[in-house]
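The numbers here are math on the coordinates, done by the rules we state, and not lab data. For clarity, every value in this text was computed on a predicted model and none was experimentally measured. Cβ atoms are built from the backbone, for glycine too; each structure is taken alone.
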Structure P
Amino acid sequence: MLALFPDSKSFVLSDSPSALGVLVCERDGIAPFAEGAYIRRLSLVADAIGIALVVFAPWTWDARSDSVRGWTWNKREQRWIARARKLPRVVYDRAWPATEVEKRRFQVALGRIRAARALIFLNSRLPHKGKVGEMLARDPAYAALVPPTAPYKGPHSLRAWLREHDGSAFLKPVAGSQGKRVISYKRDNDGKVELAGRTSSNRSFSFTAATEQDALNRLHRWIGSHAYIMQPLLELHTADGKPFDLRSLLQKNKSGRWTVTGVAARVGAAGTVTANLHGGGRAMHPGDVLEPLLGEERARTVEQRIRAISLRLASWCEESFGRFAEIGLDFGVDRSGKLWFLEANSKPGRAAMGSAGKEATQQAVVRPLSYASTILLRPSGRVIHEFDHL
């Protein structure tokens, strides 16, 4: 199947200025929103290449003037300054609602704008984790990458799962992020059950239940009304026993073509169940993790395979769900060298790219702006600036 939106030249805005809106949730603190350091770097690069960056929360939109309270970084004063700005027509979603109330506020406000104004989003949205995995598992090209997965429907469903998977399971929320609220279930030989995971505030925890019934009851109360999926408790550990995964950052270049910006390993603390950086993990070069586990040659082969599969999966996501500027793909590698697809992220972070090299770190910031510039073309077809060399 041909990839949808192979380049961006059909998305020309002849009546809009070269402004890119960055959607955020305003916060208290040094920066008025989350990811202040990353957005500040975006602002500096955008300024250097002639793109006006307007950072705003959607609830500040004034329909009468079609304006928002737009934050811009003042280099001389080294601070964010807010003033009324025209609503940008191209937007980059970097909002991270901290609570359900804030999430609802963001969605309602954005829906109000979209009902009245045509916006172009750099990224479409992915469905929940269970749906992406379900669709991939039906595709012969990717089915072998996807761990067996089933929805959690209460203690009876987990009990049935445990009978088929050696008394263990890994459960994660279908709409979760940053490794929050995941939990592992592992039954030992004497019938005791170890529950280990991360809280909604990303704190690590563990608990040993004396019986399976006690563990099932506790886990069910902890999950509550949240939607979860169950997967095998895969052996995804470094040579010295720490949890790890591999993040592949896919981004479009100025021509709208998919590129692998970088691949980085994320390694969690010993005794924890996730490698996510928000939960205390650290980023490492993939070779430094894979070589002690698999040997130099097999490690190089695995990384090359991740890069090749990542490009195919990025196109698959676009064919399935719409236009994207970037996607983060997470993979696991077990001790046999088997590659597992863990999840896709339509709002990937950048922190891990520092371990993938200076070029990856730089391009992780430049490429969203490079791709945005191909949308912000003048009718003549001339790109505002050439800046792949930055």
Structure Q
Amino acid sequence: MTIPETYPCQSVRFLLLYALAVAGGAVAYIPFLTVLLPVQVTRLAGSEDVSWLAYATLGGALMASLSNILFGWLSDRTRNRTAWIAIGMVLSGVLLVAMAKATTLTTLIALIATWQVGLNMMLAPLAAWAGDTIPDGQKGTLGGLLAFAPALGALAGAIVTIPGLAVAESRLWIVAALVAVMVLPVLAFGKPNALPHLMDDAVADAGSNDPHALKSRSSVIRMWLARLLIQIAEAALFAYLLFWFRSIDEGIGDNDTARIFTFVLAVAVPVALIVGRWSDRTGRPILPLMMASGMSATGLIVMAMAGSLAFAISGYVLFSLSASVFLSLHTSQTLRVLPRARHRGRDLGVFNLTNTVPSLIMPWLTLALVPVFGFAGLFWLLGGLAFVASVLLAGMLQSPAKTAN
């Protein structure tokens, strides 16, 4: 099947509603995992809250990994993404609200594992739906729009924790309601344009054996490894940023760290939109990813060499901004390299392992390096990993491709 260069694009309405739904997916887990769950664990575990939170997080990550692959595969087999999204949204919302009723830690952990099943019943088909509906010529724009997701997830967490706004149980209701308000519009009013070539495996087969094609096995492996390496660095900074800042300046507090984090998320949105749109217009989908991972490596090296708080913050902002843009654009461009439309949901589930595996790797890296070499040793290693990611992506660079828009 030959794809005309003027093949119709997806509607702006669907792109915007889809990006809103993905942001709703982020709202479904970011406030809970970062703020509401630790409070709930502390209420039940007391002084042993750190250990129990680690158990809950680990169990949830394992369940998320397995269920994301499962429901991606099921949505492939049934050829129905929207039904799974709707059922998963309802199930995850009900289970989220039920967390407030947990009276023991074992009950809470069981609920978290089950909630991850419902959450990924929604998230896996939602991710695959973009591959079914959005052509390559708009994937950069999609990646830019996806940068709103973590920013809105963090904003939701800030809103539901406003002092006096709501008690613990009501906060979970607010999160569940926000998710429904953000996801339902694309299900009810999205109505994507039909682009049948996106579901035709013959298109992918044409380039799957070409080592220079983006749909080659080599490209899939490179994209998977590059994201894993950047995510390892991102996970380490997310967990230990405040500790590192305080090792440089004891006066810095958690509110200062939160403001820096919020600033980066806010700036990342317009940068990702501009870069993503540029990649569509120029037909260079991989170049921004290569450059962003290289800049992430540079930021980490600056952090490793930092001797003052200003220098440290500058390095972190460079790393975090670059990594945020990388992850948003990588999410959409991954759809470009997957070789089989009929296995898109399953394959995206495998790519999702790059989001969960780092939480298993990062603690061991930190324990091995920080006590001996300090945070500088950790950042030198992470900078090296980010540089490797850039080199991997450099091997995928091609001549500018013609796009439909």
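General remarks:
- Structure (P, Q) behind the derived value -27000 of helix-only ellipticity at 222 nm (-39500 (n - 2.57) for each DSSP H run of 4 or more, over all residues; to 500): Q
- Per relative contact order in percent (Cα under 8 Å, 6 or more apart), the highest-valued of structures P, Q: Q
- Read-out distance in nm of label points 7 Å out along Cα→Cβ at positions 162 and 218, computed value 1.2, structure in P, Q: P
- Test item: Kirkwood radius over Cα pairs in Å calculated as 22.4, pick one of P, Q: P
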